[in-house]
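Colleague: Right after this note come the structures.
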Structure I
Amino acid sequence: MPPLSRRTFLAAAAAGTAVATLPPHPAAAFPDRPVTVVVPFAPGGANDVVVRAIQQPLAEALGQPIVVENRGGAGGSLGTGYAARQKPDGYTMLVAATGYAVNPSLYEKVHYDPIKDFDPVAEVTTFPVIYAVRPDIGVRSIKELIAYAKKRAGGLNYSTPGAGTLPHLAAELLKLNTGIEMVHIPYASAAQAAQALLGKTVDVASVSISVAKPQIDAGHFIGLAVSGGERWPELPDVPTIVEAGVPAALADTWQGLMVPAGTPKDIIDRLAKATIEVVRRPDVRERLLKAGFQATGRGPDDFRKRIIEEVPKWKSVIEKARITVQGQ
């Protein structure tokens, strides 16, 4: 085919005729600009710590800067709702945690649908709750705690970092599956919940390992069990809740990356591949472990399955334990 003259080209275009020319310039490879990760909580919390641990390695893997944007409020609901409304092009991700699956059953109003509004990219970390007591209480195992509690029906209390948090829900799940009674005493942070146990204000604490471990190492606390399915590497002598004889009380919290629903699959795959590679790096795993998190690096399908399972699971616990919180 001879080349078109400028006059012929313009005439054909004016007449609405299709003109065979050079193929269009290929779209720029994703990503070609910075990617924003929305953290739906204030700086310094668990989600923020996890994102900042992978921020630079992930930027290197993607070849673009990762911008962390903190948007706290309403137990994570406001920031999550904001992320859900962003363009589904891969340039906005959300770091979600267990509260993402819990909040729709916990709050009267949330700003997102946990199943419909996001597509999972990758699970990044998990970490269990630890149940701890003081040595003077004379309890050395979950089995002994159950017996101790049943002799004092309603006479025990336990501390957590707040109503509706994973430590609270995990303890209520333990209560539901063992028939024991303990009164919940919520605090504003895990550190305060641990201090309440140390100061003998409460009998049991359900808190994060990172807060309890120094007290266990010092002999001030006894770790009865971790709520996850595997022993914690830095507390190898503390059994899992399964080993302690209450497999139905298995519970751990998680963090993962998600994108607004409708994001193209090839972009999700690109983000997932980069994230999983980063999370499985030994230096990143070590950095996360020192911060109190177990690196996982599970892909979109496994992550989606977990969310689908956990939404009704925690809804049932919340309803049976009659857990309510203020907020929207």
Structure II
Amino acid sequence: MAIPQIIVNASRKSWRWQWEKLMQGLGPADSKGNYLRPESQYQKSIAPSKEEIINRSKDNKPILIIGRSCPWAHRTWLIYELRNLNSNLQLHLAEPCHQTGRWVLKKEILGCYSLLELYKKYSYQSFSRATVPILIDPIGSNGNKPKILGNESAQLIETLNKWPSTQEKLDLAPKELKKDINRWQDLLQQSVNNGVYKCGFARNQNAYNKASKELFHALKIVEEHLSKKGPWLCGEKLTLADIRLFPTLIRWESVYEPLFGCRLKPFWTFPNLWEWRKKLFNLRSVAKTCDNEIWRKDYFGALFPLNPSNIIPNGERLQEIMNYEIPQFSKEYNQFPVNFTNG
């Protein structure tokens, strides 16, 4: 027997109301349905001096806490690996609890078992969210109690770029490229890094269409630039601009295309970006920071309003995706390829 239309309509309205309430907790939006990312709270912090960091015992080195699925935390992890900071920085993992929507720690840190506990215990100001990445000084200045040094990824990667390491020659923000790096930051942060979330967390069709248009327009700008002035965003040198973009694009096929609806064009229609992504992925220690099995599990499992069934789709491993050869297609792109060919 068919369900009466009046029941279908009532259920639709009820679900829409509940969905909007859940989405507001997941990611706030403005009156027109456009997603608004909350600002991080610790944006101006002073890290210990290089001399102090080097002279500390291993257990008293500053602590960087990341989440493997978080693209913002991924930026800091990339700097940690590329600059080989393990001798002067402790790296710890937090994992999302899908039931509570909070970050739990893989092991106890400073007497805490969750990120929320850390924020409450060592915050010097009021806060509304406990997020990754987070940088903590376990002994504070002058031996005082531990202190949160920062949780804003754009600021933290600049801090970590100057951190004492065995790779001191690797400067990802040279002075002569600072203007270029900032120019890319202005474009990428809102239109791409945040743009995929604007697509996924849009409340209505107009908000989604606007975000999708801005996202793919920005990708087109990067694609055309790389075709003329690669191999990296700022030319011959790998910089923070590349580090800021990579965590978003490496999650594309696994998360943002299927779950967030970033599918105006398939990623392979940007061949220069495709090769740029592969080149960065193959740099020393970068692959170890990438696990799309975990990404799918966390995104599809934790973002209930976007995936109420909690079904985690199957997908190819990231290394297989990285080995794809780009299909041949005309400039008048008008159809999808029948299949990919493994390289």
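Colleague: Using distance in nm of label points 7 Å out along Cα→Cβ at positions 37 and 293, single out the structure from I, II with the greatest value.
Modeller: Largest value of distance in nm of label points 7 Å out along Cα→Cβ at positions 37 and 293: II.
Colleague: Which structure, out of I, II, was mean count of other Cβ atoms within 10 Å over residues 149-156 derived from, given a value of 13.6?
Modeller: Checking each candidate, the match is I.
Colleague: Between I, II, which one scores greatest on relative contact order in percent (Cα under 8 Å, 6 or more apart)?
Modeller: I
Colleague: For mean projected area of the Cα convex hull in nm², for residues 61-180 alone, the calculated result is 10.6, so let me know which of I, II that is.
Modeller: Working through the options, I get structure I.
Colleague: To test your reading of the models, identify which of I, II gives 0.60 for FRET efficiency 1/(1 + (r/R0)^6) of positions 173 and 237 (r between Cβ atoms, R0 = 25 Å, to 0.05) when calculated.
Modeller: Here the read-out was taken from I.
Colleague: Could you figure out which one of I, II the value 7, 28, 32, 21, 9, 3 for P(r) over Cα pairs in 5 Å bins from 0, in percent, for residues 157-196 alone was computed from?
Modeller: The structure behind it is I.
Colleague: A value of 24.6, 97 was derived for Rg and Dmax of the Cα atoms in Å; which structure in I, II was it taken from?
Modeller: It traces back to I.
Laboratory data are not the source of any read-out in this text; all were calculated from the coordinates shown. Owing to the predicted nature of the structure, the values given are computational and were not obtained by experimental measurement. Cβ atoms are built from the backbone, for glycine too; each structure is taken alone.
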